[in-house]
Structure I
Amino acid sequence: MREVLDELGVSPEALVPRHREELDELGFCRLDGFIDADTAGQMIGQITRLLAGTRQGGTLHLKGLLDQGSLFDALWLRPELLAAVTHLLGPDFQIRQMHYRAGKPGHGGQALHMDATERAGPGQWRACNAIVALTGFTPTNGATRVVPRSHLDHHFRPPGGHRPHPDEMLLTGPVGTCWLFNSHLWHSGTRNDSTEPRHAVLTAFHRRNSGPTLGSALPSHETVLRLGNAAYLLL
């Protein structure tokens, strides 16, 4: 797997020291200008077409974006992001899921939770997630909240229900911003109190052989051909 990452330009130098420190200490880092607004708009248009005719609740969901063509490769096939993932999980990781999620107005609130199934520590992290804002994340439209450093606190106890935690912070930023966060970090979506859906795509990375998870279907033959050696990160 190291050879594949080298071919993709993924080296320790691709991760700036500040992001490395933030991942270790806070549990997340922010990559500004990850995609441009035009690309984000194209992605929303494609997702809207894929959702046409489906039944959705208060939060829009669409899985399987890895198999929806090269447009969505920009959300993960990037040296700076993959270097950050390598820092957390080591070089032997795979992508399990690329999932669109958009809380509609009046929806999207969640209780604080971890995406990992068990607590861990440095050198043992099992998973991480990248979330890319396809529309700007604001204090009122359902931005993700995180509790910095909670990935290191094995005694952390979240408040009940959707109640806030005194140390939580909102991940707010303009369209095209990407956040990578350790899946052992306590986090959640918040209620969208704006008048428009909050569009985002989440990509889940897991340490290889870390056990089965929902949504870990193999990529299509067409996707493997499109990605070439990079497809090893999906298999």
Structure II
Amino acid sequence: MLNAFYSIAVRSYGTQSTADTHDFSQLVLPLAGELSMDIAGREAIVDRTVVAYVEAGSRHDQVSEGLNRSLILDLQARDLDARTADRLASQPFMSVTPEAINLIDYMGALLAKERLLPHKLNLWVPLLVDALLGDEPQLPSRLAGLLATVEANLSKDWTVENMAERVRISASRLHAIFQENLGKSPRVWLTDLRLEHVCRLLSSTDLSIAELAYRFGYADQSALTRAMRKATGMTPAAYRRQARARD
């Protein structure tokens, strides 16, 4: 699922019936308030304790008497394996685990701040599905969790070996999966990710180059300068000047 393409939005519903049928599946993930939903004749209240899965082709309807907001996640047939899709369809209304609540709130916050990037959604969906089903994370979710963990801890001394150990596979297998799903090796992915964050903060903050080197896992300012020059042809200071000149 790492290279899937999803669509997500925040929506609210009112007292008017919004019956619908479509050729893709949906997860309805409440952020606030509640909905009264009917999915193919099965009814339930969907709120912060219950989420809904609408199978492709199922007629569904939702109304609400009060203020409400939900994440609506569209899923194409290719986005879920057949076994997972069948399990979700068999229980269209699911109790929300604490892990799932945290994931729902996280994505809602990113959407509110307009900071939701496609790769974050691809990381989030496998984790959410496993959390909703109460499963031990499978390999796609473990990989998604690894990518999220690395991005949240870029100052750590990551190697291909310790990344592979986290997901309980060999370094060569991890390398192959990265190439298949991300089109680059773990080492190149990590370098690109670190420089993406460095460049963003060079453009938007006054943090020193030494501080950025420390935050994003470079041995010192010189190491960051070498990496920036190799990737962009510019030093960090030159990149910052150019970025601010454009503004």
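Since every read-out is calculated from the coordinates, none of them should be taken as a lab result. Being a predicted model, the structure only gives us computed values, none of them experimental. Cβ atoms are built from the backbone, for glycine too; each structure is taken alone.
Given a value of 31 for relative contact order in percent (Cα under 8 Å, 6 or more apart), point me to the structure among I, II it was derived from. Only structure I yields this read-out. Looking at Rg/Rh (Cα atoms, Kirkwood Rh) over structures I, II, structure II comes out largest. Given a computed value of -6000 for helix-only ellipticity at 222 nm (-39500 (n - 2.57) for each DSSP H run of 4 or more, over all residues; to 500), which structure among I, II does it belong to? Considering all the candidates, the number was obtained from I.
Looking across I, II, the calculation of distance in nm of label points 7 Å out along Cα→Cβ at positions 29 and 197 that yields 3.1 traces back to I.
I have 2.9 for distance in nm of label points 7 Å out along Cα→Cβ at positions 157 and 189, calculated from one of the structures I, II. Which structure is it? Only one of I, II returns 2.9 for distance in nm of label points 7 Å out along Cα→Cβ at positions 157 and 189, namely I. Each of I, II could give distance in nm of label points 7 Å out along Cα→Cβ at positions 61 and 221, but the derived value 6.7 comes from II.
Which one of I, II has Rg/Rh (Cα atoms, Kirkwood Rh), for residues 53-172 alone, as calculated from the coordinates, equal to 0.96? The correct label is I.
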